[in-house]
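Bear in mind these aren't lab numbers, they're just calculated from the coordinates by the rules spelled out. In this text, all values refer to a predicted model and were calculated from it rather than measured experimentally. Cβ atoms are built from the backbone, for glycine too; each structure is taken alone.
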Structure 1
Amino acid sequence: MPYPRRIVPDKVTRYEYVGKRDDSARIDVFLTGRLPTLSRSLIQRFIKEGRATVNGRVARASSKVGRGDRVEIEVPHIIRPKMVPTEMPLDILFEDEHFIAIHKPPGLVMHPSTGHWEDTLVNAVVAHLKIPAEATDIVRPGIVHRLDKDTSGVIVMGKTNTGLAGLAKQFRERTIEKEYRAIVHGVIERDEGEISLPIGRHRTDSKKMGVARYGTGKEAVSRFRVLRRFAQATYVSVLPETGRMHQIRVHLASVGHPCVGDPLYAADRPPVPGITRQALHAYRLKLRHPATGAPMTLVAPLAADMAAVLERLCEA
């Protein structure tokens, strides 16, 4: 993890879960979905230390969990830097006692990491909730999904255990419908389509992801629909069915239509005046309230820079 921490091995919290699916999953994947404030690498470390069992037997990271299997893990106390509340305006789309939905602007980092300790969305939420610094010893409270620094749009965060667990479960089981809006280079000829290509780390550039060939990488599926065509660009709606890192940016680039302004995947394309980041916006989330189960639709209006680019394209 990119931030300092100290683990107290003798002070632990024990968690117990029961597998509910017929199709088995690796225990590290299974636990990552149920302990969203811990990274997968940290969970793998605890498994390697013998802190996890499946049906009473010490597990390995590759151990499988199926329906009815009993999983237990002991999580040591983790001391991390205190969260520094940072006052900044938040565009709140919805808030109640269980969770908060925010329209994240482009340029805002999600959570503290090296080089960004006090100017992130999480710092701002901690300030908004009036949580004193001495009460926070976790760096990513409430986070159940992420947006890249320069992607704008809807983000939800849990405020209570019920809110956190309920949202995490929906993302894990892919019952949340996510819609993004993007402005891409070139004219997409098909009105709609599906991109189903696995995604993995780029072979030579550590900052990038890429389409993985020869059976490597993770399954990734994105459905798209053309909203409007211009002379040299297209405005599209994208519904990702999976949630891989840089998924939409990689998929669109893989079919020859990278996001306008994308510094990683459209570096060889001409710049478009008025936008200096990838023209990608998390437009809508359809979910169920994590406590009541009521259906909800959360919409973030298009960010100002993307809206301005669209207006100029329409006038051209």
Structure 2
Amino acid sequence: MKHRPHASLLLLGALAALFPLLHGCAGRGPAPAQTASRTVRFAYQDRVADAVSMIAVEKGFFRAEGIEVEPLVFSSGPACSETLLSGSADIGTMGDTTAVIAVARSPVKIIASHGGGEHRHRIVVASDSSIERPSDLIGRRLAVKKGTSTYGGLLSWAESEGVDLSRVKVIELAPDDMPDAVASGAVEAIAASEPTPSVIEARGGRQLATLGGLGNSYPILLVARSRFLEAEPETVVRFLRALRRASAFMAEHGDEAALTVAAKTGLSVETARRAMSHHYYTVQLDADTLASLRGIADFLVSQDMLEAPPDLSQTVDDTFLKAAGEQ
């Protein structure tokens, strides 16, 4: 019969085997799970308005702040919003119209703006078009992507100019398809945000109007899921610090930023630089941004796109930006 070691001896042997491992862990400080980088699922756009996001990803500013980003890249704010609201993203970027609709209907909050521009939305026609003034759009084919901040701006612009959009042949079209549509004559005018107007101008188009002068700076907003904000407040602060690094980089290295944006969007450097000139790239949540949000919210209600304006005191949260050191 084989001799079986006493149970106490087995226990001592197990502890002896574990001691070096325990000792090593104690010498290394916190367990890896406590120091590992957090991953943020970030839905942003491959358009010049989102240049700060592109720069932050490409230059490694998120990693420098101790977080990892899973980029989810789309061509419009509504696509980013859908991804965010479905729970597939933690933070998303979108224009003011899309953001206001999102916070009015879903458990998400606006935490900052990282860009915008009063004249970043423009109406462009072919260079040889007979459309010379806003009223000339009556009966013509005008392409726009509905649900975007461009669309909200177009509605406001048309009202201010006395143009009855029900008498305009408004066509839903993705911005990427607009240059060819103008060139072929499939549409006679487009309303879009940069870089689409600059792309069409480079191919022989001309500006009819901007959607500026209406008291709206058309901010690009950072919208986050409420649950994510509650669960990862420090991660959100680091996220905003990374974007502030990108904003500062763009201010100091404009030419390099244009090169990066051109490479990521497929634009020529000249077109990228021209499109970017219609924007500001500042991480902020200032009085002008809040005024723009209130204005577009009231306008959406007047257009029956919302039943009531969202309570911005509850749906805008600037505490993370303040913790990140707002300038």
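Brief remarks on what is shown
- Origin of the value 17.4, where Kirkwood radius over Cα pairs in Å, for residues 69-204 alone was derived from one of 1, 2: 1
- Label whose coordinates, when relative contact order in percent (Cα under 8 Å, 6 or more apart) is calculated, return 15 (choices 1, 2): 1
- FRET efficiency 1/(1 + (r/R0)^6) of positions 109 and 269 (r between Cβ atoms, R0 = 35 Å, to 0.05) derived as 0.45 - corresponding label from 1, 2: 2
- A value of -13500 for helix-only ellipticity at 222 nm (-39500 (n - 2.57) for each DSSP H run of 4 or more, over all residues; to 500), calculated from one of 1, 2, originates in structure 2.
- Computed 65, 48, 42 for Cα extents along the principal axes in Å - originating structure among 1, 2: 1
- Structures 1, 2, by distance in nm of label points 7 Å out along Cα→Cβ at positions 125 and 277: label with the highest value: 2
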